[in-house]
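Next come the structures, one after another.
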Structure I
Amino acid sequence: MALDAVHDDDLLAWVRELRAAGFSPKEIARAMGVAPSVVAPLVRRIAADDAAGESEPAVVGCWVSPGWSTNITVDGYDD
């Protein structure tokens, strides 16, 4: 399928579908038969669109251990 004939929305949907399937930008470019430099801005646009819908990034974990604040002092505060 020639990229000239593909509508921008269709192209973006195709990249979004491949990205959701776990393809890397290079793999997407290879599957589409284009240079990675054509795909990279689309992948960034999709990521930006997805991030715009979220108020804050999801918490993926917490690495604070019990007792992390033991012996922490701040000048002027006793507790």
Structure II
Amino acid sequence: MQGVFFRHAAQIRAGELGLTGLARNEDDGSVTITAEGGDSALRRFAEWCREGPPLAKVEDIKTTWQEATGKFQRFETL
């Protein structure tokens, strides 16, 4: 997914939904995202991640739900 601005697009979408968290590229070309916020917004964000931005090729997403840590002040990219 690298090269299609997935992390930046995720940051924009997360901001629109009022989410905080982090998106980072992995060595294998995948993107790992941690997001915190309201249940409805998180579900909408997960749906967006299934498609991603234009030019993205999303093969699969794995979603894990757990209690928020509250450690994020905004949505960041690495």
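Looking at structures I, II, which one was helix-only ellipticity at 222 nm (-39500 (n - 2.57) for each DSSP H run of 4 or more, over all residues; to 500) calculated from, given that it came out as -9500? That value comes from structure II. With Kirkwood radius over Cα pairs in Å computed over the structures I, II, the top value is the one for I, the highest of the group. Figure out for me which of the structures I, II the number 18.4 belongs to, where mean count of other Cβ atoms within 10 Å over residues 9-16 was derived from the coordinates. The read-out comes from structure II.
For distance in nm of label points 7 Å out along Cα→Cβ at positions 17 and 33, the calculated result is 1.6, so let me know which of I, II that is.
I
If you rank structures I, II by relative contact order in percent (Cα under 8 Å, 6 or more apart), which sits at the top with the largest value? Checked I, II; max of relative contact order in percent (Cα under 8 Å, 6 or more apart) sits with II.
Since every read-out is calculated from the coordinates, none of them should be taken as a lab result. The shown structure was predicted, so the numbers you read here are calculated from the model rather than taken from an experiment. Cβ atoms are built from the backbone, for glycine too; each structure is taken alone.
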